1. Given that distance in nm of label points 7 Å out along Cα→Cβ at positions 292 and 364, derived from a single structure, equals 3.3, which label among 1, 2 identifies that structure?
2. The value 48, 17, 10 for semi-axes √(5λ) of the Cα gyration tensor in Å, for residues 84-179 alone was derived from one model only; which of 1, 2 is it?
3. From 1, 2, which structure was helix-only ellipticity at 222 nm (-39500 (n - 2.57) for each DSSP H run of 4 or more, over all residues; to 500) = -22000 calculated on?
4. Using Cα Rg over 2.2 N^0.38 Å, for residues 204-379 alone for the comparison, can you identify which of 1, 2 gives the largest number?
5. Rank structures 1, 2 by Kirkwood radius over Cα pairs in Å and report only the one at the top, that is, the highest.
6. Identify the structure, out of 1, 2, from whose coordinates relative contact order in percent (Cα under 8 Å, 6 or more apart) was calculated to give 34.
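Quick note: the coordinates plus some simple rules give every number you see, no bench work behind them. Computed from a predicted structure; not experimentally measured. Cβ atoms are built from the backbone, for glycine too; each structure is taken alone.
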Structure 1
Amino acid sequence: MSKNSKILVCDDDETLCYLLKEQLLEEDFAVDAVYDGNDAIDSIKKKHYDILLLDLNMKETSGEEVLRFVSDYSTSLQVVILSAQSEIKKAIECIKMGAYDFITKPYNFDELVITINRAIEHKDLLVKTTILSNQVNKQATSNIIGDSTELQRIMSLANKAAMSDSNILIEGETGTGKELMAEYIHKHSARDDKPFVVINCASLPDQLIESELFGHEKGAFTDAKSAKQGLVEIAHGGTLFLDEIGELSLTLQPKLLRFLENGEYRRIGGVTTLTSNVRVIGATNRNLIEEADNKKFRKDLLFRLNVITLTIPPLRERRDDILLLANHFIKEKTPIRAPKHLSNEAEELLMGYSFNGNIRELDHIIERAIIFAEGEIIYPEDLNLPQSYQVQPRMHSEIEHSEEILSMEELERWHIKKVLDKNRWDRTQTANQLGISPKTLYTKIKKYELKPV
């Protein structure tokens, strides 16, 4: 639990601070110590900490004042109060103000470590909750489906990229799975136990994007009623995914460039320079080289961002993956007890479709087909593709005017379908005209996957 966790000890008893720091260092925590509340506030402004061990009774600036600052400044920093037996009532009041817990002096070190680890778990849960609230539409899995040569090539590059700590640019058309690829890289990197934070640069105006990225101080603008941590701070130690980074305005690009260069940033309305250690992965459906040539994207930012560039091929160039993906979506969206599957004609139709919306479009097509399909089989008409792409099976006039020799099964299929259509799918009447029983007709309909148009 202590791996990479940073603790700030604030107590005006220098001897206690020294001993506590030494003990915590032996537990592999990273520890700083200060002896005054003002120094604690300055340290928190300049550096990222997970835990603050805070004495209440200090001469210059009290522990309560520091706690009030932390409550307004950082939602993730967890405060553990170090209190004397006579200050228990005051310590309880501090918990109501936002402190995580309190430990009485003289403290039992083992109990203190347990409390610290619980506070870190609580902090991690808060960070995850914050991330999820910013990512309502985030996909639940980072599995990437496909066996095509094109996908395997890009996955090989992604695995190598994950082992590095360099910034990455992911290129690809809309719907190709750029966020999924970014999450895959994060989960296969050394940062996998830290946050994966997503922001869509095209979904918010400039000021809101800057506030989301870097945070703001209380009173920085009209609605800034309290200070707010930015996503770069929340993502500390992890990965920040900037989706549609090509939409970022020229006003914000220099601020992002500065952060990429040295990890430094300032909250809106703040004067203190803060730092955060995150890996940045950007994604775009634009050609950023052309954007840079046209002065719409900074070249220096592009060079900082695309240390590694991965280009995800569109689905039309991965045709071996179409049916794999389609069946994956069917399995994902249908109950186990009532599975559906694609008819041969539906598979052929999907294999010939252009998928301008890529995997996202295929996902939506399958979801729609599951709703429209009346039985367990998904037919071409259930896919509801644009009319220009509707390809009906060979029958009726095509067969009548074809010089091709048909098998008996093909001829039987065509004839049964023709009679069914003529009788408006009255099965009893059709069976009588064909000279077979209704049960045999039903078996033929299932065998040839026939369905009314």
Structure 2
Amino acid sequence: MAEAALNDTESPDPPDLSKGEFSLLAIQHVFAMFGATVLVPLLTGMNPSVALISAGLGTLVFHAVTGGQVPVFLGSSFAFIGVITVVGAKKAANFPYVGGGLLVAGLLYCVFAGIVRLVGPGIVKKLFPPVVTGPVIMVIGLHLAPVAVGMAAKNWWLALVPIVTIIGISCFMEGFFRLVPIIIGIVVGYLVAACFGLVDFSGVQHALDQKQFFSKQLFISFKDFTLPKFRWASIMTIAPIALVTLMEHIGDVTTNGAVVGKDFVKKPGLHRTLLGDGLATMLAGLIGGPANTTYSENTGVLAVTRNYNPAVIRLAAVFAILMGLLKPVSVLLKTVPVPVMGGVSFLLFGMIASIGMRTISEAKIDFTHSRNLIIVTLILVTGLARPTPGLSPGIAITIKKVSISGIALAALVGLVANLILHIILPDNPDSD
């Protein structure tokens, strides 16, 4: 049964897609990554246009390193927000030192890639069996769920428009429409919002007033890019976060493989995906963008559409670069109402959690054995524990300025619990 499900997920990209239809699939991925990718620079004071360019270029680098086999999009990493804020302090003069720190962080990823290449993927798979990766994938989706709810809660009835649209198309439509439910949901939500006067066109008006749509200001300038500088304090603040995002990377690559139905840890190899991620982050640090990381949002799109062609992701990366270079495009995309994107994220993040459940189901993990039950319990509670005012401070491990919490801590706890319980309870059937 599990094998049949796997074969079903490996269905190739439909051969009769026109260039326009192929482009729509790519634009779908652009919408999925856009909000989070530009949010990081907006929160830290970095340049959103450069973030889009570095995300697009980083994705292309990743695909080159992995042989174009892994349908992953790389966007701005939320894990680095805190340290970028500390080092950058939202001052342009400090951002070159942020770039220096990110270059070293990316270099650490490359070192990890070399270690994995030496020890082999078998060790990684033993450290992260389905009883660990399944609940970690669930945590990735559920950890993001409050973000989707927060966006949708700004206007629930508007958020329901794309939700209902996407569900309707996915369940009842056939042919090409079933491949692009997300972009159709966004368009329908946008049109409904516009009809009720809920679209903010002030950014577009400002761009028109400044003649940014028609003059030399159409493109961003070289001064928007910042070359890195190195300072020991900045490096020691930023670079160690690579230890945290390493756990997230393994979870994301595993999730992506579970959606597609392929073992990317084995082929092209975790060492290649780590190297691609590391080089993408180094590139971002070189041109003044935030750190790059694999994006669960786009994996959610894969799960909804069941179109796994990596070439679609690469085209989306090209679109992201063009968006970063052309000011009018990013201005227009910023007019998409937050509740509309919240409704879309509501489904995408839930889909990721569902993939984690499928991973556990297909591995036929026996929950009558206490070892498996304990491992999953520890991962879920650790990963989903969030600070609650007046109730709980949340769960985090802090060493100097490096804090491990959420998804990364859940993966670490799962890894350690699995190793220890295999020693303590050796007579239980193997949970792999």
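1. Of the structures listed, the value fits 1.
2. Details: 1: 48, 17, 10; 2: 37, 28, 14.
Answer for the origin of the read-out: 1.
3. 2
4. Max of Cα Rg over 2.2 N^0.38 Å, for residues 204-379 alone: 1.
5. Structure 1 gives the largest value of Kirkwood radius over Cα pairs in Å among 1, 2.
6. 2
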